[in-house]
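Scrolling down, you'll hit the structures one after another.
A short reminder: the numbers here are calculations on the coordinates, not readings from a lab. Computed from a prediction, not measured in an experiment: that's the story for all the values here. Cβ atoms are built from the backbone, for glycine too; each structure is taken alone.
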Structure 1
Amino acid sequence: MERSFRKGSGGAFPENRVRLSNLCCETRTLLNPWRERANVYVKALFGERGEIVAWIDRELTGLPIESVTRRWRHEIYFETPFELVGDEAVVVEKGDVAFWRPGKAICLFFGFSQPYSPVVKLGAVIGVPDTLASVEEGTPVRLSSYTDFGKEGDVAKALRDIGFKAAAHSWEGEELVGVLVEGAGSRVGVEVSVEDDGFYSQSQPIAFFDNTPPTLAAFKTLAKDLRPTGIRLDVDDEGYIVLTTFSPSFNELVRDLRRLLSTYVYVER
């Protein structure tokens, strides 16, 4: 079933020399206040563009499946053979993953628009959901179970072991660790690049940097306020305001991921 009035809304990393074998030892002393029950991870591959990983609250039988993407405002959805039930909602958050029963479709919400009609919430995208904005209508999609791979997978597993939702994935030729940082009723998607000498982290966008005097004034004030935290107010390649940080060690990455969440909430509000 299709919805009426539908409207559309860089380079490889250097060789990694981070000592990932030390991660398990480093994490023993870290306490996690948000540890939850196990979640099911699934991976959606969008043509040649890349992969998005999400956690959901149930097993899906019959994976992998193949479908074609559709768009509804700030939402990507695709038809599936599944018959999923659960409490339905008419309000979702950026990054939510849901099931639209009339179209038997998995829905991925990457912005601020709301579903066409009630959906069954399943989980959330792990990492920055805004990435999905570049997925075009009619893109082939393959939904499958998730498995860790490479050094990014080692980092993702180490983060999951202390309670973060994290997964390795590739997007437009880059190998990344997507992380969903949660706490105190808030969450933020982060992408982590594993570099030779540490970890570079970038949050989901806050707003577009339009270079107007009010935006410049607010940006400079906030950037100065954040300086002591080690979290930077930054601008990404697309011109959006984001938070970034560089963590030399895994323990510092864990600390900085939590700081990214609290800082994101502070800046957004």
Structure 2
Amino acid sequence: MGKKYFFTALFVFLTVQSAYAEPCETEDFETKVTGVSQCLLIRRYGPTEPAAMVVWIHGDVSSGGPANYHFRLAEKTAEDFSASSVMSVALVRPGYPDGSGASSTVSFLHGGRSDHYTPENISEVAAVIEKLRLKYQPKSVIIVGHSGGAATAAVILGMKPNLADAAVLVSCPCDLVSWRIGRRPWVRSENPTQWVNKISASTRVIALTGTKDDNTSPNLASTYVDLLKSRGINATFQAVAEATHNSALRSAEVFDAIAELLHR
């Protein structure tokens, strides 16, 4: 009975695993791109021969539902900065649905919406950005990350130095240890503060957090910025007046930051 149960469980595991972990059948660089081994969904806006590429990474969407709230912001970026030949991409992190019925694939052991800033998941995101950069050949790459997407972006800056030239980190839980105080600690996830020493000195970072953010308090990002500055990295922190954890991403300050990075 025990052996039969084992093989049944193994069959179920492998069946589910194959449904989770798979590259794109058709990689079109418009709606999907294969990372290391997973098929991540994207939305691409703007020219195919861009001067700059802005990549938007969503947060954890811990309340459930699709991860597509950044699609319109990515589209607006391409529209607002069309004169600067900006291509904008909204990326859907591993395991998340985009609202169309499709989902980015994810390794079975790295799914869920908690404690999932794993090296594997972050490497998938970084690999997609790298493939987009190689295909479209922009002169510069800017990552805009919100919440968990900001933490992902911050880790990528250290994990893959020079992949991105700059980043806008919005509502960033930039120190996971401090962020999780009073809550269950995240033991599998990469902590952005542990990657600071790997970030290229030429990288530009702008961090923004709302003054009414009751999830990722402003000091999480401001302390991270101080660490960057101590290494000689050009980093700034700005508190967004009256903004909450989510509304900060839609603030004018985010687009002002993108404009500053595009024209530096």
Structure 3
Amino acid sequence: MKVFWTKNPVNGKKPPDLSEDPEYSQRLQYLGDKQQNCTIRLSHVTQKDSHMYYFRFITDKPDKKWTSTPGVNLTVTDLQVESPERVTEGDSVRLTCKSSCTLTDRATFIWYRNSQPLTERRDSNNELLLQSVRREDAGRYSCALHGHTYISPAVHLNVTYPPKSVSVFIRPSAEIVEGDSVTLNCSSDSNPPALNFSWFKEGESLSVGSGQSFSALQSGRFYCEAHNRHGSQRSDAVTVTVEDPVGMSFLGSQWHVEH
């Protein structure tokens, strides 16, 4: 007589013996003697193992075969990280490691950011609280149960923030004479990227231009302001000096004397 566990029997097809199936053979263990106790343990389960399972035995007599009814329904659920899609720098955010399974009181959780453990300690709480979020906290977060190899699918945390490190650089890096123009470019670090730029000349209340680039035709100290929906920041001013063709020219930190 042969006894074994099988899954999803299909009419007209021979039910497979799971202990002979390459997908199961290394993970399936009979805990009983297969005479009076045919209990099995299936290790390292994944969602692909979600099936109806049946016990079956085949006697030595022709047509004496039996399959258990009803079968046993195995449902395997993923761990899932719940997180807001985006947070603003300075806010607090709570990430939750969720499972539809009933976990023991001794279950402990490990959190990962960009596949690296966040901390050596293990937390019995399934929540991760990030207080006063910084832009460096952005990344892909996942969780796992201590003692299990499975890690949840990663969820991306997007941290938005106003423009920072706003600066102006000048091109071309050459002598400036009357009649020429110099192009000033404004750059910033922000999320989302700054799309609105305003240009100002010191001593004047109204803006003198807009856009990421600005052409200066006259002497003065110029600066830009970068804007996104979270705020704005201004750059330090740069000096542009335009002289007569015969004379002195100043651009940025370079002096040039015409002879």
- Message: So if we calculate Kirkwood radius over Cα pairs in Å, for residues 45-108 alone for every structure here (1, 2, 3), which label has the highest result?
- Response: 3
- Winner on distance in nm of label points 7 Å out along Cα→Cβ at positions 141 and 197 once structures 1, 2, 3 are ranked, highest first: 1
- Upon calculation of percent of Cα pairs over 29 Å apart from the atomic coordinates, which of the structures 1, 2, 3 produces 27? 2
- Of the structures 1, 2, 3, the one that -10500 was derived from, the read-out being helix-only ellipticity at 222 nm (-39500 (n - 2.57) for each DSSP H run of 4 or more, over all residues; to 500): 2
- Compute distance in nm of label points 7 Å out along Cα→Cβ at positions 101 and 205 for each of 1, 2, 3 and report the one that scores greatest. 3
